[in-house]
1. Could you figure out which one of I, II the value 2.3 for distance in nm of label points 7 Å out along Cα→Cβ at positions 110 and 134 was computed from?
2. Check the numbers for relative contact order in percent (Cα under 8 Å, 6 or more apart) across I, II and tell me which is largest.
3. For FRET efficiency 1/(1 + (r/R0)^6) of positions 150 and 166 (r between Cβ atoms, R0 = 25 Å, to 0.05), find whichever of I, II sits highest and give me its label.
4. Taking distance in nm of label points 7 Å out along Cα→Cβ at positions 70 and 118 from the coordinates of each of I, II, which one would give 2.3?
5. For which of I, II does Rg and Dmax of the Cα atoms in Å, calculated from the coordinates, equal 19.7, 68?
6. Could you tell me which structure in I, II was used to calculate helix-only ellipticity at 222 nm (-39500 (n - 2.57) for each DSSP H run of 4 or more, over all residues; to 500) as -24500?
7. For distance in nm of label points 7 Å out along Cα→Cβ at positions 30 and 46, which of the structures I, II scores highest?
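Laboratory data are not the source of any read-out in this text; all were calculated from the coordinates shown. Quick caveat: nothing in here was measured; it's all calculated off a predicted structure. Cβ atoms are built from the backbone, for glycine too; each structure is taken alone.
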Structure I
Amino acid sequence: MPQRTPRPSEISAALAALGVYTQAPSDHELEEQAIAAGGENVLAAVLANALYGAAIGCGMLAEGQMLEQPTNQAQRLSLARAQALKASGAEGPGFVGAMHWQAAHIAGPLRPLKDHEHMPLGQALAAVSWALVLLLQAMCLAEPAGSTATEVTKALADARAELSTAEEHLRRLDEQTADLAGELHGLIAAAHDAMRPHGNGHAS
């Protein structure tokens, strides 16, 4: 039985429960937000991703407190993190799809760094993270009946090229280790800036 897509009001209530909102928006406010976003489905996706981000923050804090206890840390961490994909409802091929979606969330803000010639570490991160997305994409393409071998082969070839590019950037980084601290500072700032909405309402 297919999962029902939550309505914006339900997602907003979850955000309020996590403390992102002081109180959930009213139905009228949600209607106005849906119009501004381009439709209820767009608003639901925006709010769902906001909820995902809020859950990440909540998970980091909860795991941090859990790991303050010195015993069975690996077992407890494995148990806790297994719930992420379990709660997503992903099963069978959908399990790989969920991991592909998560990988894309990581690779997205790093992707713009591929053009920062003065940041070989950032360029390596952009390439490696995108290679992971492509490898998981190849796994997804291999699952459904009717997928062509050409699509899988192309995804694998593109992933191989990204990994080769990452190796080149890391080799260049070895020559610049003296300024690694400065690069890390600029790298974090550039990745953060890439996620900020710009004039068109989208991240760069």
Structure II
Amino acid sequence: MKTITIAILSALSFAATSVAHAGAIGAITNVGFHQENAYFYDRLDVQQEVDKQLQFNTGFGIETLVGDKDEKIQGILRFMWMVDSPPTAPDTGDTPFAQTPDYESLSARHVGVLGLGVQWGILGDPMDKQLVLTSLVGSGFITTDNTEYVLLEAGVGGTYNLTQTIQATANLALTMRNRKQMSFGPNMYMGIRYLFD
């Protein structure tokens, strides 16, 4: 039910932005890292241990902005398809009788991510070069293994207008995911946007 509700809200958001009189639409790519937990057990005292790992992720998607192209504050709607590398065999440290699941057989996880946020222009001209801050809240809500998560993100980056209607963008962000517990990782976004009035 939760997934259906989020999908309906996503469709409504896309519909709302499609009738906007000013904004941007473009393609965006992502590379970065996310945190994975690799669990193992001590066979003597049956105690669960965890090895926290930073694993690679990548993605691509569509990003829309709402607001006049000469405004410093604009709304962001982002939909991405992410590919998360799985955890690998854990570092069991000095645990003498460690038992681990078969992490080597795991494959990459595919996740559909929706984010809503704000781009804040800090320095520069929105119609030329601009230093920006971004803040997003979202959800990894399309999964094949029921590992949905809440996402919060804050980043700093820049925009550069190649022409009056084409804009390049890059952003470095700290991403927080929450599914049973919080995890953190850095992510880099790069994209190209078509600006319209």
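1. The read-out comes from structure II.
2. Details: I: 14; II: 21.
That would be structure II.
3. Working: I: 0.50; II: 0.15.
Evaluating FRET efficiency 1/(1 + (r/R0)^6) of positions 150 and 166 (r between Cβ atoms, R0 = 25 Å, to 0.05) on every structure, the highest lands on I.
4. Working: I: 4.6; II: 2.3.
Attributed to the structure labelled II.
5. II
6. Working: I: -24500; II: -3000.
Matching structure: I.
7. On the way: I: 1.5; II: 4.0.
Going through I, II one by one, distance in nm of label points 7 Å out along Cα→Cβ at positions 30 and 46 is largest in II.
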